[in-house]
Structure I
């Protein structure tokens, strides 16, 4: 973070469920508990996301299929196009998912290793990845205590939030600060 010649990005993937989430609340004993409708499906939408730690610039890509080496490579290519415009070397913090190390994109990573490199977190340590805090805030602001009859409404709400962060924002920057 101290090196002005390096841009540090954190990346990860996430699923947002159609049924949203519920949180606990205190109600006076004389008040009947509210009923929150809950959609019975397990439908979800997946996203690759990356946040630049110095200014909170956010990049995302909706994944309609599965998270795998091919879709991760497509996201990396887009992230590289966006991130190298600053002229700085880019270091991307990512977890140890198998497809992040895939042979499919090993040659591509080696070719661009001068200006774009992946830095892997230790296995089983998602709490070390700063973007996990962005996912948590997105769930809280967009999905908590809400009913979504169709998955497209989840997509609309989440992508509206992501668009607000696309060009840099203080909220993701503060969430992802590393001290």
Structure II
């Protein structure tokens, strides 16, 4: 892969389970890897490695996002690009991640505002159904809150926009912030 060029940046894709975070992340990764080093921090993978042992309490969810923010800031500090795909349900932790990254480069908070009903309809693992019966506790959107971002940089609804158009909207924001993209 080529070395990173220009300032580092991080994009945090936040929204309900099934909103399209991983799908949009894959599209962005496909577009950007020809030009620069790109790190992807997927919430599910981070939970098994960097944040293993954390519960789904508010405190632990916030700690998880702060850890992701710190790792992202380190990558950005060295000129890298980071795509974060995490539910990140609480606004304060998202803003903490923003502050850490912006100390070194550009941060983009992308709210995938896909409606809960659409996300439930996409749920091939049956997580929403299990959460509705109480089998899974502390499930965002069912038994745990999702705080709408107070300062989103981009808002996309993947039930209305195809993945390519969602990625285009994110790239348009980054270009406004003087990030060079292919």
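Here, each number is a calculation from the coordinates, and none is a lab measurement. This structure is a prediction, so every number in the text was calculated from the model and none was measured. Cβ atoms are built from the backbone, for glycine too; each structure is taken alone.
helix-only ellipticity at 222 nm (-39500 (n - 2.57) for each DSSP H run of 4 or more, over all residues; to 500) computed as -8000: which structure among I, II? The read-out was computed on structure I.
To which of I, II does the computed value 9.8, 29 (Rg and Dmax of the Cα atoms in Å, for residues 60-107 alone) belong? Comparing all candidates, it corresponds to II. When log10 I(q)/I(0) by the Debye sum over Cα atoms at q = 0.14 Å⁻¹, for residues 84-123 alone is computed for each of I, II, the one that comes out at -0.33 is I.
When FRET efficiency 1/(1 + (r/R0)^6) of positions 116 and 148 (r between Cβ atoms, R0 = 41 Å, to 0.05) is worked out for each of I, II, structure II gives the greatest result.
Among the shown structures I, II, from which was the value 1, 9, 17, 22, 21, 15, 8, 4, 1, 0 of P(r) over Cα pairs in 5 Å bins from 0, in percent calculated?
Of the structures listed, the value fits II.
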